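Read through the structures below before going on.
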Structure P
Amino acid sequence: MGCGTIIHGDCTEELKRIPDSSVDLVFADPPYNMQLKGSLYRPDNTKVDGVDDGWDKFGSFREYDDFCTAWLGECRRVLKDTGSIWVIGSYHNIFRVGNIMMNLGFWILNDVTWYKTNPMPNFMGTRFTNAAETLLWCSKGETSKKYTFNHKLMKRYNGGKQMTSVWRIALCTGGERIKDRDGKKAHSTQKPEELLKRVILSSTKKNDTVLDPFFGTGTTGAAAKKLGRNFIGMEREAGYIEIAQKRINGITELWEEAGWEEDENEKPTRVPFVNLVKDNFIKAGDILYAKKNYGAAALVLENGSLKYKNSTGSIHRIGAIVQRTPSCNGWKFWYAVKNDSTLSIDELRNEYIRKHHGAQ
């Protein structure tokens, strides 16, 4: 499994200790400088948890720009020529950050939109609901053409279709959200692991090193470890480090995708969903359930199609209809109940492959 180091300190100083051209990927979730004034309340008069932490407060835009110039400059220095950097932000800061990155010499490869499927409403009714954040993915410079991008791997992850720059991912909620002893959010801007999974899976190879200068509660480290990558985390708040270390120490299994490689010569065994139905891994008449946060259920038909409300189609098409997206990896989206256990149909496909083709 991947291993890592968490450094206690301010990244603008600690980055200076990292050797030149030694890091394969940087993921940065810096303070957004949200400039919040006063408290925000819901219509029922309950207070909304906002980002009002001390680490997000700056005296002026100039102070924030100087801060970003400092840490981004060091990140560019430590990044390998074959590496890349991802920076996430909201409308409060991402345009300032993007301008600084371009002035420092970074070359923007994509702006990826994280579309939140469960955004917080705008309780005041004065603006549109903020349902997206932006990730800037950049190489070290215009001439750095050999950056890592696992195009084929991400296509495989996306059910055989090229992944777009709009990622539909829910906010970090439920069991994934880390709480403190009082049951409150341990960190106000904890990111979902699915977001970091895509970033790291797309932009690194096995055993590469991922640097996160704003480590927080360790989502980058957790995702890196589960994918068999190494990580360096920097965090100035000791309380966050304690939470992150405990979280990462508790990881004992890799994600399936940790074993995937971009340049695999042998193509994975293709299995039509109907084969699982014919072989009674799933039976016609069974109900498949959508992944967490969607709550939809679909009926399995004898020909391997799914019926959902008034629509009939493949596991991929019906999954896309449920999510209201152009495409869907149905193998990852649908779950079946077998022997009182909930299994993804991808797990059942693997069982089918082991039965008919041996270990893959």
Structure Q
Amino acid sequence: MASTQLIGWFADVGLADRPTVGGKGASLGELTRAGIPVPEGFVVRTAGFDRFIEELERTAPVRAAVEQVDASDLAAVEKLSAQLRERVEACALPQDLRDELRAAHTALCEGSARAPLAVRSSATTEDAEDASFAGLQDTYLWVLGIEEIEHQLRSCWASLYSVPSITYRRAKALPEAGVSMAVVVQRMVDARSAGVMFTRSPTSGDRSVIVIEGAWGLGSAVVSGEVTPDRFVIGKIAGEISVRELRDKHVMHVPLPEGGTREVQTPEAKRNEPCVSDEELAGLREVGRRIERHYGKPQDIEWAIDQQHRIRILQSRPETVWSSREPAPVTTVQADPLLHVMNIFGGKR
């Protein structure tokens, strides 16, 4: 199915399309086009959101109301947030968008009306290195059926008017006219294990290692902090495992037959068992290296391994903790290389 002004398939978008598909959508498209194993999906472009807001503003202001609120007045922000979220969630989709969304849903699900999908917000200022506010918008997992897709699409849009999102934008004086939201609709991974991967150490900044954290079930348990994940530190070049920390993974997130997810107790036999094998760690390391090479900088990656032991990449964004504070050189620069060698082996004479 071809992309349109309202719907963009992953295979047709990349980083250059961030203004129309948001940070998450652009990244997933970029990874797909680079040959990284990403679950199939499409993005409802910002044009769809803009059309929706235009309809909404025929009855009362939205963007102007946000710009006029005092960010330091929490009660006023909370009142405005509740009003705007209720309006967004209650308003019908424009008919042309609704028609295209339903056609894309049918194509993605290959005729299976209740194939499980993820609906994930993709704000235009999200996942950028200079203005990331990942986590202030919403993600919905194991969404079944087009009616639920439409409902969660509006819920994602509404999350742009949550108290944290409004406060963040007002604090940074971001003009509302430049703020929009795309929404990713993507095939769910029936994850046996999932987690995060950093292509440099998030604690030391060491670029020679890859750090992998994971737990049983869907990755939402790791991202939310509800379970302490297993942690592995792997040499980026040779692949040696220098750290192997196995944790008591007492809970896991699993899908519900009727849609959505729930937290369950991890079976006793699996609680302290590694959630990934050494072979899977090697596979994750290789994919992580490929992604870092593609982007040319360290990455923060979300991954899953399905029931057939296949690695799937759910997101990759630039690492931000160490990017602005690279470690200082171990030794001072010497104009004469010979002096450098003499200092190492014998000190100054």
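No value in this document is a laboratory result; all are computed from the given coordinates. In this text, all values refer to a predicted model and were calculated from it rather than measured experimentally. Cβ atoms are built from the backbone, for glycine too; each structure is taken alone.
I have 2.6 for distance in nm of label points 7 Å out along Cα→Cβ at positions 33 and 289, calculated from one of the structures P, Q. Which structure is it? Can you show the working numbers first?
Numbers: P: 4.6; Q: 2.6.
Here the read-out was taken from Q.
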Computing P(r) over Cα pairs in 10 Å bins from 0, in percent, for residues 153-312 alone for each of P, Q, the value 9, 28, 30, 22, 10, 1 comes from structure P
A value of 3.5 was derived for distance in nm of label points 7 Å out along Cα→Cβ at positions 81 and 225; which structure in P, Q was it taken from? P
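When you work out mean count of other Cβ atoms within 10 Å over residues 25-32 for each of the structures P, Q, which one comes out largest? Don't jump to the answer; show the numbers that get you there.
Details: P: 23.6; Q: 27.0.
Top value of mean count of other Cβ atoms within 10 Å over residues 25-32 goes to structure Q.
Assuming -10500 is helix-only ellipticity at 222 nm (-39500 (n - 2.57) for each DSSP H run of 4 or more, over all residues; to 500) as calculated from a single structure, say which of P, Q it is.
It must be structure Q, since only it matches.
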Using Cα Rg over 2.2 N^0.38 Å, for residues 145-240 alone for the comparison, can you identify which of P, Q gives the largest number? Q
